[in-house]
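Trainee: I've put the structures underneath this note.
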Structure I
Amino acid sequence: MQASGLLRAVQGAFARGAGRLAQWPAASASRLLGFLFGTYLYTNSYNSLYYDAGGYWHYAGRFWSSGQFRFQSFDSILRGYLFPLLLSPLTRIASGWGVEPIALTRAVGLGTAAALFGVVAPGLWQALSAHPARPVSLGRRLVFGLLGFGFWRGYFNFPLTDFPALLLLLGGLWMLVRGGAASLLLLAGLAVAAAANLRPVYLAALPLAAGLCLWPHGSGAASLRLGLASWARGLAFGVGVGLVMAPQLLINQVHFGINSPLVPL
């Protein structure tokens, strides 16, 4: 009797725990996937930053090449400024505290994987589905994350732009599909432009994103009001894009004599 009572108690506790996890699928999935990816990332045998990963770390250090932070010290014609800029504080931590660079970049990869597979990609899928008010279940998020873990877990050791850029692009599109306040559209512009700076191929998404901002709905007076609101959202989105692209324009002008806000090569 005692054994069966203990078994029922354990089963009840498990059921309650599973219920709580399922109640908040995005937060639960990100935590569970973060634990999975973190366990792998901090127990594998990689110990250095190779090839492009080492290159991005080098570019991040360029911001400090004069002994103090100076934005115009970045002078790569091949890479956008933003990803090295985001990494630049980590280079100071690594050099000042004696931390191995890969220990820091693994933390970035862990957060990227948890957010991408657990929250952002399922959130965009939900927003585009026939039932946008129905959240993607915890089980489906975990299956998606396990597929990502199976195919690409090694990438998240290193400072590479593939998955951070995808995270930003999907996050920006998710905000655009959801619509809402101009501040959200400003963040969407920042995210989509950041994705394009990290991976210039995502410039192809800018017309789609602009269309999502400007597309009016309704008829008559309602159409006019919604059209004006669409242009206001489009303006907010454009400001976000401009805030990301303006620093690239400055770097191109200073170092390469190019009047373009895009990554040169």
Structure II
Amino acid sequence: MEIRIDGRTLDVSLENEKTIGEVLSFIEQWLSDSGHILSGLSVDGIPVTASQIEDAFSRNIDSVQYLDIKTNTLADISSSSLVTLLDDIKEYESLDYDKKIKFFDSWKESACARFLSARMTDLYMLCDNTFSKDTVNPQTLYSITQERLSEIKDPLLEFTNTEPVLNEICEKLIDLPLDIQTGKDLRAAKTIQLFTAVTEKIFRIFYQLDTQGFFNKEQKEENKEQILTQITEFTGILKELLEAYENNDTVLVGDLAEYEASLRIKKLYNTILENSRG
């Protein structure tokens, strides 16, 4: 069986895959790692419709001569979904009370909602809290969606714009133990919340920079491995910091915040920036 992706023959040797579904499962993971997603499928020149997918997936590859796969970049689909979400938020705000109550039931069945549920779970939960539970202000959701859209459309610019916020929160981390000791609980909680948010943003943009080709191809794998190692190490420190904060261990919080977390996140940020291109 010949496998063609966007018209180009894929040079791959199948081993244990026996059905089209098994082949696609392997290919989808490969596509995801390269920032793409399957958007269409044809078997021996015949397009597979949504109602035919189950039958197509169970078909033995020995009975197939050509498998044509169409893809789209995950960045394009994500951008399109977020633009749609912005329109959905505006529509929700324009509705009267009775229609707002029913909005989520129909919205969650939309292509946008299904994509967010599968690919941006945290944003989907915010939509649930806005459209269903009414615990997140629509304008807050709108601003967050705009920020996510900017991260996808121009990840390098969004990444460089994060540096002042990162420097500010790292300075606040130094004061975290004193804030806890002096009863400034709200200030301490905001510091932890903002630091976590900035960290998650850096992780998200790194993924965009990686899958959108902002890393030098010749050094990509080595650089990526270095960055992933730093992310793993930092994640461990962040977990320790949050546990120390929850246990009100001000000494450990101080050591981790000043000498570990702030230094490591800055190092990670600089490593990503240095290996990205404009």
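No value in this document is a laboratory result; all are computed from the given coordinates. Just so it is clear, the model here is predicted, and its values are computed rather than measured. Cβ atoms are built from the backbone, for glycine too; each structure is taken alone.
Trainee: Could you figure out which one of I, II the value 11.9 for mean count of other Cβ atoms within 10 Å over residues 50-57 was computed from?
Mentor: Details: I: 16.0; II: 11.9.
Considering all the candidates, the number was obtained from II.
Trainee: I, II: which one has relative contact order in percent (Cα under 8 Å, 6 or more apart), as calculated, at 16? Show your work: numbers first, answer last.
Mentor: Details: I: 20; II: 16.
Going label by label, the one that fits is II.
Trainee: Right, here's the next one. Using distance in nm of label points 7 Å out along Cα→Cβ at positions 66 and 242, single out the structure from I, II with the greatest value.
Mentor: Working: I: 2.7; II: 5.0.
Looking at the calculated values, the largest one is II.
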